[in-house]
1. Match the computed value 26.4 of mean count of other Cβ atoms within 10 Å over residues 150-157 to one of the structures 1, 2, and report its label.
2. Looking just at mean count of other Cβ atoms within 10 Å over residues 102-109, which of the labels 1, 2 belongs to the structure with the highest value?
3. Of the structures labelled 1, 2, which one yields 8.0 when distance in nm of label points 7 Å out along Cα→Cβ at positions 62 and 254 is computed from its coordinates?
4. Tell me which structure, out of 1, 2, gives -26000 once helix-only ellipticity at 222 nm (-39500 (n - 2.57) for each DSSP H run of 4 or more, over all residues; to 500) is calculated.
5. Here distance in nm of label points 7 Å out along Cα→Cβ at positions 38 and 190 was calculated and came to 4.5; which of the structures 1, 2 was it taken from?
6. Which structure, out of 1, 2, was distance in nm of label points 7 Å out along Cα→Cβ at positions 142 and 230 calculated from, if the result is 2.0?
7. Among the shown structures 1, 2, from which was the value 19 of relative contact order in percent (Cα under 8 Å, 6 or more apart) calculated?
8. Which of 1, 2 yields 115, 34, 25 for Cα extents along the principal axes in Å, for residues 6-157 alone, as computed?
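Nothing in this text is a laboratory measurement; each read-out follows from the coordinates by a stated rule. These numbers were taken from a predicted model, which means no experiment stands behind them. Cβ atoms are built from the backbone, for glycine too; each structure is taken alone.
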Structure 1
Amino acid sequence: MDDARREEARRLRVDPGLSLSQLMKHFGVGSATLTDWLRGIEPPGWTRRPNAKDDLRARAVELRADGWSVNDLAAKLGVAKSTAYAWVKHIPLDADSERARRKQEHAALMAAGRWNDKRAERDRRRAEVHEGAAAVVGDLSDRDFLLLGAAIYWCEGAKSKPWRRLDRLTFINSDLGLLALFLRFLAVCGRDKESVHYRVHIHETADAEAAADWWARELELPRELFRRPTIKRHVPATKRLNTGPDYRGCLAVSVPKSRELYWRVEGMMGAMAGLR
């Protein structure tokens, strides 16, 4: 008997297309029994509750194809970002679409505008600090240059070791300001620019002669006193950042017959450090 009722329920579900509640009332059975009887049969179209967001989902798919981001979709359609993502996650964002390109250009323009203001303020403040710091320095005496020169040499210059005596001054650096200060130190010590030797240390990919010309011009050095440059060979495993037109290597300043001057530097550093 149950088989006959099951077949009748399946027939009525299809034609005339009764709902579950109508069938349960007709046969006097519960939803579990009826669900088992109707397994595999699609419900009638009229019983399906329409999804109020079906039109929004379809619109989201269309806009996604035009290059809309999930954030933009959520704002445009008035839904949560998670909902917008669930609707279009199967459609990758086309970064080459016209809309995506316009958004990228707009974002870059806005960022540039914000950073231009910040850079201008930073540069203004930097110039202000530089001016105040320069006022603090004021005029330097010969004694000032002696102490400063000794300090920067002890930081950057070649020094004697217990296993290798090197009692002469050789200062190498890539910073124009430090080199200018060291030359001022030498001048106070009675060694002019014509009494020392210069050598450029530079990578083989750069123009050594052009670099030597630049150092000679910036520091007002005799170009004929520049010795053959020391070329640094390329190491493929090293990722170099000091490249481009502003790369001019390092300049080495060698002071002949400077043993006693080296000892003076040793003595001044010992006194400043409280070791003498």
Structure 2
Amino acid sequence: MSNAERISGLLELTRPGNAIVAGVLTFTGAFVAQGTEVVAYSESVTLAVAITILATAAGMVLNDYFDRDLDRINDPERPIPRGTVSPRIALIFSIVLFIVAGGLAFTLPVVATTIALVNLFLLAVYTEFFKGLPGVGNAVVAFLGGSTFLFGAVAVDQLTVPVTVLFLIAALSTLAREIIKDVEDIAGDREEGLNTLPIAIGEQRALSIAMVLLTAVVLTSPLPYVIGALGKSYLLLAAPAVSMMFYAGYRSFTDPTAGQSLLKKGTYLTAIAFIVGRITVVV
């Protein structure tokens, strides 16, 4: 096994696409909070984005380390089961990423440091302690996803109502999507002995909870416009985005695969609505 193959395997473990997307969401939180003035906080924003990417990568690698036995059956082409990266090296790599991300976090404002440390802790213990708890593991993933926006905002010392609403929308929609994904994977999860929310309470009840969460998203989304923090451009983009998300929940009752995919797209479109709304307010 060449060094190039080992390095490539380590990079694959980090799931770089997911890590970079998380970094972009952190930047989005900073921009929605500060608008074009975010340039004045470029050092803090760069650090916050880097910390998010490193922390996400660390969590991904650690998840592969703990799931290595399952991956030998379900996903044998992952770097650990195919022998590109040893479990010991993967664990060390994850620990290094966690340490670097945690160290960098102390260079940010205290609230940002606190969020970073809480998220690093949750990422470190998620697979072993939360992943198998029905609903709880979903909630942890939802918080981690939504908090990227909060982290970006507090990194530039500006937690605004639009950012808070964006956090709520992202967290609630991610929680709904995680539940729908569990419905999608229910057959395989039963076979592996997992106790997800749909297994614990039934598919229809779980999907009904997802619909309640998405209803809360729809009701929350107009708030930045109502209080005058964002203008009509935000509302014009957010309305179809959250409508798509609500429809995705309805679609999940008959096709959870299509529903959760559509819901993910709606979440990203909502984030774009916040960005456009912030730009037009600045202009």
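1. Details: 1: 18.2; 2: 26.4.
This figure was derived from 2.
2. On the way: 1: 11.0; 2: 16.2.
Sorting by mean count of other Cβ atoms within 10 Å over residues 102-109 in descending order puts 2 first.
3. Working: 1: 8.0; 2: 4.2.
Computing distance in nm of label points 7 Å out along Cα→Cβ at positions 62 and 254 on every structure in 1, 2 gives 8.0 only for 1.
4. Values: 1: -17500; 2: -26000.
Computing helix-only ellipticity at 222 nm (-39500 (n - 2.57) for each DSSP H run of 4 or more, over all residues; to 500) on every structure in 1, 2 gives -26000 only for 2.
5. Working: 1: 11.4; 2: 4.5.
The value was obtained from structure 2.
6. Values: 1: 3.2; 2: 2.0.
The structure behind it is 2.
7. Values: 1: 14; 2: 19.
Only structure 2 yields this read-out.
8. On the way: 1: 115, 34, 25; 2: 49, 35, 22.
Source structure for this number: 1.
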